[in-house]
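K.L.:
Okay, got some structures for you below.
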Structure 1
Amino acid sequence: MSTTPPSHQHRPRVDLPDWMRNPEPPRRTLGRRLSDLVDGVPALAAARRRLWAWQGRTRFSERHPVVSAIASFVVVAAVATVLVVGTLYLFHMITQHEI
């Protein structure tokens, strides 16, 4: 009896259908045509790269999470206070039959 493990057995080759081996070229959709147009004009391509760089930036809330959290809390508290006071004022006006 041998102590060496059996060697790896390869699976038999699978014959793929022709449409998987030679797929059709990608369709020329409007989006692909516009993308090719943008890539063809150097000014538009540079603008696209600037837009991508701008979208990949770090946001203020990611750079300063504590300041962002405190400012958000203050804004939410102020808006909630205005809404509650406004609702109470309208309720008061309705009960006094002034509306």
Structure 2
Amino acid sequence: MSIDRRTFTKVAGAGAAALTLAWQQACAQVADTGDVSVETVRTLLDAQGPRGIYEDSDEFERLRRAVANSARISNQLRTFPLSDDEQPLTTFRRG
């Protein structure tokens, strides 16, 4: 089976959109409850591909805790206060 570029882009874009929405849901759940639901982690995992070792309940629980920790860190970074006159660490210039 072969697919054209347009079809591939639609499929890839839909997968990326689903992954983005699931990650936003995970961040919102951590902000609200301090934890991530099993359903949200499954959605994130399924968007990545086969579940592999995460079919095992112990490994899945480790993944769920890791996703919650990553979402917590992401939320902390987003709310980190910066001064308006703070200069960026890296600047890009055209040569």
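K.L.:
From 1, 2, which structure was FRET efficiency 1/(1 + (r/R0)^6) of positions 16 and 40 (r between Cβ atoms, R0 = 25 Å, to 0.05) = 0.10 calculated on?
P.N.:
1
K.L.:
Taking -20500 as the value of helix-only ellipticity at 222 nm (-39500 (n - 2.57) for each DSSP H run of 4 or more, over all residues; to 500) derived from one of the structures shown (1, 2), identify that structure.
P.N.:
Label of the originating structure: 1.
K.L.:
Computing distance in nm of label points 7 Å out along Cα→Cβ at positions 32 and 64 gives 4.7 for which of 1, 2? Can you show the working numbers first?
P.N.:
Details: 1: 4.7; 2: 1.7.
Of the structures listed, the value fits 1.
K.L.:
Of structures 1, 2, which gives -0.58, -0.71, -1.04 when log10 I(q)/I(0) by the Debye sum over Cα atoms at q = 0.12, 0.14, 0.22 Å⁻¹ is computed from the coordinates?
P.N.:
This value belongs to structure 2.
K.L.:
Between structures 1, 2, where is mean count of other Cβ atoms within 10 Å over residues 24-31 highest?
P.N.:
Top value of mean count of other Cβ atoms within 10 Å over residues 24-31 goes to structure 2.
Rule-based calculations on the coordinates, nothing more; no lab input. On a predicted model such as this, the values are computed, not experimentally measured, just so you know. Cβ atoms are built from the backbone, for glycine too; each structure is taken alone.
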